[in-house]
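Read the figures in this text as sums done on the coordinates, not as results from a lab. Source: prediction; values computed, not measured. Cβ atoms are built from the backbone, for glycine too; each structure is taken alone.
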Structure I
């Protein structure tokens, strides 16, 4: 059975969107953390996307298939199965994508049963928030860049409480840290 994993990049203080006026932004890229990201996508079975992410990525990645140095990575991203949760899209979808229909929990359970590997949800958007609220997320992978960023939304504002347990950490030479968490089991002593 597949694991549903939310994967998000952010700053130390939780900013996840760099303002468009800042072309360099806060995202620190180094060869090691970039390779870890490529390895994650190589190992993944599929993506689970909300409509805005699907619409954005489905335009970008097919174009990258012809960019020198991106061919293999783009081939993987373009060929990977994708499942799209949307209230407004209708099928069939392009970019090797399937529209999730009906109840979200039922659809996600079906997709998990169809895959043995990781199902990656890129970013902390509305879909990720809904998955968290319904208790459907198996792991959270955060790539934290060594910046404090004053502007922009913060990751998972107004979500929780959700107690997490640390699974692993990876520190890269650039100061980027990769944190892997999973929802902590319920404390049986707190139930009444």
Structure II
């Protein structure tokens, strides 16, 4: 099964540029949408922000793992999934659009920080890299949470305190990224440099 997954990832990377971008954007959109719908089963009060958002980890993990060339398809997939995902989660269309843009900017900022300080070939192989991923997740989420909070307050008309909304956004997105992104980064890294059969058995 591992070998089949590896072959799929390598085939995706080897596709012609436009075809690979479309497939990647579609895969990210599906993964992001499904993860977001699970998140709406548990929301915080009084602002109705999801308590845990693994969808952010899906987009961030894919983009960090594949590198700068995946920016456009990952951002597009995130936006395409975020608008209907949040709309179905009881947010208005306007707020859903704001969330979608914030979600995409968050992932792009995270990946940009990782690339700047660790290079494009990033893997979770040292404590420094793990801490770097966590730090990038916090910075990206802090910035995106400002836009998300503005959407909830000014478009949605929420009466919840702005600081509470911002904090709930932060505490839902960062754990979601830290929980999911390393798995996807490790999967892509293993697909590029697959272990031998003896290592798989061990």
Structure III
């Protein structure tokens, strides 16, 4: 399975190129509005062809990447997947309440994180040592807040709130709360 940080690195480049192309459209439109030398340069037929190309490229990017993103296959088949382990976590008064001081997870096991909020809307995210995100979900009180995940690299991760829940929410972090063991590869960004 590809790592989420690799996917985000590639998408960063792809969306930068796509954004530059879209900005060129605005630049052309602005130049044209000012009555610049480009007057009559692009006919409506060319303009609409350009817009159509942008739409096709945007759809192509999403079709190309939807199956590469690590969590998509599990989410599509989620109703037929039986997790190997369920970890229940509560959140109340800006604190994570874990079932143990350190959650040790075996490589390749499907883990269902079942997170409940007792008071506010929080975020539940797993972050590496460099603060890059492994995954996250929004945790809404009174709702089912679950995330199914399979780890493929050894690492030690912290739990952090990823949703604004007031000033105290910025301090919601449990350092080194999750340790993944038994994989053949280490997550270089988690150490």
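For FRET efficiency 1/(1 + (r/R0)^6) of positions 60 and 108 (r between Cβ atoms, R0 = 30 Å, to 0.05), which of the structures I, II, III scores highest? Show your work: numbers first, answer last.
Working: I: 0.75; II: 1.00; III: 0.40.
That would be structure II.
Hey, relative contact order in percent (Cα under 8 Å, 6 or more apart) derived from one of I, II, III reads 18; which structure? Walk me through the numbers before you get to the answer.
Values: I: 36; II: 29; III: 18.
Matching structure: III.
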